[in-house]
Each structure stands twice: as C-alpha cells, then as structure tokens.
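The next part holds the structures, each set out as structure tokens.
We did not get these values from a lab; they are worked out from the coordinates using the rules stated. Keep in mind that what you see is a predicted model, and the values were worked out from it rather than measured.
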Structure P
C-alpha cells in the first residue's frame, strides 16, 4: 500500500518563463521522468492562482478519467516518449492511466 504525502515540487512555466513551487502528491512526484518534477532549490514563489498549469488527461482500466500536472515541457509524458502514468487508487495501490490528450498552460491577468 502506498501512502499519501504532498511535498513541494518545481513547476516551470513556459508562458511566464519562471519556476514556481506547488504541492504534488508523492506518488506523482516520484515519476520524475514521466512528469518532470524536481525538488525546489530555494527562492521559487508559489504557483499563482492565475496560472492554469499544463496537464495530461487520460483514462484508467476501469474507464475513469484522470488528469495530472506535467511540471516540465521536456517531461516524457509531455513529449509523448511515454504514454502512461501511475495514480494512487482508492484501494491504495498504483494504477496505470493511459494518455488521451495534453492541455497547455494558460495565464489570466
């Protein structure tokens, strides 16, 4: 069984050209290659509420829809080098989600 924790990770904005921090579930943070998360080095500001982070959408084996933030545009999921990521299911186990689409970052002022 996998436990939930929410460390801070670095999100790189491709519109604002700046790194920000945001909380990310531990089981997603550890998928470094697929989702591009990194630990903060210090000095990063929290992701502003005016930024809608880029994210991937997909479906699991049961047909349920899921989405996850992709921290870097160079992440394997964003470049489609990989087309799956893991989520923590209600049963406490990791389940694969198949990528169905990508949604770019948006900023409102």
Structure Q
C-alpha cells in the first residue's frame, strides 16, 4: 500500500460523501442520498484503516533499521553491533518470547 492508494481512497470516499451532500442541497429524495452515504463512509473508514496500518509498518521498518546501526554495549558477549547479537541469539543481551527474538537489551542482568 503506497501513498498513491491512500490518496485515491481518500479522494473517492470524500468525493462520494460530498456528492451525497450536494444531492441533499438539491433536494433529491433521501433514499438516493443514503445510497451515496452508504458507499462513501465505508471507503473513508477503509482509508483510515489502511493509513494507520501503513504508519505502523513504517514504524516497524524504522525500528529495525535503527537496530542495524546500534552498537552492542554488553560486557559479556562484546559484539560490535546489535544485529550480530540478534543473529547469534546471545542469551546475555537479547529478549526471547518462545523461540522468537523480540528485542535487544543493554542490561546483561535481565
């Protein structure tokens, strides 16, 4: 999902709702107006959902890229970078949840 998709969902949803409002101003029957609101509002809600999901994924990618350049300051394993600790699954400075690596800690007494 790129910003192009987000932009078109927003334009389509808001355009449909505004068309429904313009029909209301022109005193078109309410049933017709409700059809356009029933189409426009879910598209706007879909846009909000996709936009929030995209932001979360971007934050996740940024957090991973920040880990790649951080040095490991653990006095036990003495690795240069955090990514080396996570690849080797050092028991002294990584956080595990089951078999999955969750994160890295600089506290060797976790």
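Please state which of the structures P, Q yields -1000 when helix-only ellipticity at 222 nm (-39500 (n - 2.57) for each DSSP H run of 4 or more, over all residues; to 500) is computed from it. The read-out comes from structure P.
Can you say which of P, Q returns 101 when volume of the Cα convex hull per residue in Å³ is computed?
Values: P: 101; Q: 137.
Checking each candidate, the match is P.
Compute relative contact order in percent (Cα under 8 Å, 6 or more apart) for each of P, Q and report the one that scores greatest.
On the way: P: 29; Q: 17.
Comparing P, Q by relative contact order in percent (Cα under 8 Å, 6 or more apart), the maximum is at P.
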